[in-house]
Each structure stands twice: as structure tokens, then as C-alpha cells.
Structure I
């Protein structure tokens, strides 16, 4: 059993009920994003993959917060990383109209940064892993706003929500004596918002 969060006090499938249940936020984000893409005429293979990854993030995280095993942890972290990589690729190609070579190098650089972050699992309660994603959203959000893209505040808002969610993720273990349920569940709720806002910023400026 992998015990990383306040809410888990022992073995068993139902010992992190709030952490497990709040993964519904990712499913809600996927549904709302699907509806947005449908209305914007942006449904297609690429958006379908992003939506499937959103659902996978929710399912993988729910499995980890119930089974708390190594295989479940893999299913928790891998869809998140793939979503980040694919989102960056699509943004570079569909919004910035970057060539494939530049896009591939940028995605590879982000992947390396994300993997390096995993070498420090105890820093900020493991949240250092997601600092490259935060830096990426801040950078893309600044461009998005300066270039006056449609929904120009979407990515900045996504960065703000991610920053707040990282605070709650990082403080979870520290507040255990005061808040037995911890704060990790807020990481799930806010990240559902992050995924939707990031998706919105992308499809609102989809170049077909």
C-alpha cells in the first residue's frame, strides 16, 4: 500500500473516499469540454484524444486513491503527463502554427523537465513535478493575452488555478494534524478547472 495523503489511515479500497470521489471533477471537465468543442465545431480526432485523456486522468487517479498500489500510481501519473505533452503539441501546431521540428523539440524539452522533476519526490510533497506545467501555462497564457487571442484570459486563469491547486497539494501532509481529511481533494477539483480552461483556450483558437 502506498500512503501519501492525510485521508488514508490504513489499507482498503474505501479509506480515501473524498480523494477518490473528487476525481469526478475530471469527468465533468471532459463533458463540458466536449460540449464546448461541439459548439465551436472543433470536434475531431485530436480533440477526442484530449477528451479521452481527461477521462483517463480521472479514472487513473480514482484507481490510485482506492487501490494505492504501484500499478495504480502509474495509471495516475501517465495520463496526466501525456495530456500535457499532447496539449503542448496541439497548441504549438494549431494556435502558433509552428513547424513540426520546432514543436517536437519543445515537447521533448518539456518532457525532460517533467522527468527531472520526478527525481525530487519529497520536494513540496512531490508537487515540484508539476512546476514545468505551471511555467508552461504562465508562458502560453502571457502570449495568449498579449496576442489578444479569443478567450484571452483562459490560459492565465488556468495557470492561476494550477498554482492554487499546487498549494493545496503541497500542504496536504503538513495539515494532517489540523485537517484530518487533508487538502489533496482540492487538487482534484481545481485541476478539473485547469483542464477545462486549457482546453477552452486551445479550441477557441483552433486553426483548421
Structure II
């Protein structure tokens, strides 16, 4: 299998439970909820995505013909003397491409392997951390994991926090929707988390810090 990767880089995890952890991000190309083209945004199942996942032209990106090629490219992102730690597979939708050999390859290299997914595809076994970010109008097939991270507010009834709070996740995170209403959305998240302590606030700290 050839893996199509938009970008591959070393940074700090910016959001969710693992915020602040050093991590390599492997951003796979493609998504099943939006083409990534602006002209298609208004008709997309997920219309508020803030990520460029089209093509393989980002830093460290490319087409990798084998597991070994991609694993070695990931290891090459580490500074000299730094051992592999967290590797976050994201997108787009990474589970369109991620398979057992790739997970095994990252594990063999010493990485803790995490995935950030929209939950429309069931996660395969072997992942160390599963973060699901549900979207309105999209079927939710991955209903358990370590972290459920909901962008808020989504106006659709099927994307309200109450729909997900009974699912088998360890952590429930609420993240303000970015965009022109970010200030108002942040206040709404603060209020919701205060009223519903099961939920914790997730901020996109990488945007505040000016890192990727």
C-alpha cells in the first residue's frame, strides 16, 4: 500500500488531553467528509474544518511506498538525540489509510501511536490512543476510545454533547469552534463545562503559541 501524507513534522500536541506533549504529526491526505476544496465547503458533511489536507506537498509530505519508508521519514523529524515518543496520525481522515503493518512499524520504532479521527470508520486494533471528533450528519462508528473531542457549538441536534456523554470514552473534551465567532464560542464552552463537569475544555494552544 502507498501512503499519501500531506505533511510530517515535529511539534507539541496543541489540543485535547495530550496538549503540551512533544509529538510527531503525520497528517494523511484525504477525508471522507469534505474534499478539502473551498468550492465544496458549503455542501460538505463537515464544513468547518480548519486544516489543509489536500495533496502531498506539505513539509515532510509525499507518497510512501512502504511502511519502512514512512517510519524512517517520521524518525527523521526528531531532533538529534531525541528518542521516539508520541506519534499522532491525523488528517483529513487517517483511518482511510492506516493499517496494521503501519501501526506495527511505528511501534517497532519506539513510538506511542495515537489517531485523531472523525469516528466514521471503526479504528483497528493496536492503537495506543484513540481520539474521536464527531461531526453532525456523519455516522459515528467508533463509539469507544480514550478521548472524545467535540467541536462546539454545532447547531445540529445530533451534534450536541448530550448525545455522546454515555459513550465509552475516558475523557470528554469540548473545543470552541474556530472562526469569526471564536470569542462567543469560547464563552459557550466555558459555561457548558461549568454546568456539565463531565466535560473539560480543550483549547487550540498551538494557535496561541504560533506553532504547528
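In this comparison of I, II, the computed figure -22500 for helix-only ellipticity at 222 nm (-39500 (n - 2.57) for each DSSP H run of 4 or more, over all residues; to 500) is attributed to I.
Of the structures labelled I, II, one was used to calculate FRET efficiency 1/(1 + (r/R0)^6) of positions 70 and 110 (r between Cβ atoms, R0 = 25 Å, to 0.05), giving 0.50. Name it. This value belongs to structure I. As an exercise: FRET efficiency 1/(1 + (r/R0)^6) of positions 62 and 166 (r between Cβ atoms, R0 = 30 Å, to 0.05), calculated from one structure in I, II, equals 0.90. Which structure is it? Structure of origin is I. Determine which structure produced the value 4.0 for distance in nm of label points 7 Å out along Cα→Cβ at positions 102 and 174, calculated from the coordinates; the candidates are I, II. Of the structures listed, the value fits I. Which structure, out of I, II, was relative contact order in percent (Cα under 8 Å, 6 or more apart) calculated from, if the result is 27? The read-out comes from structure I.
Throughout, read-outs are computed from the coordinates displayed, never taken from laboratory work. Please read these numbers as outputs of a predicted model, since none were measured by experiment. Cβ atoms are built from the backbone, for glycine too; each structure is taken alone.
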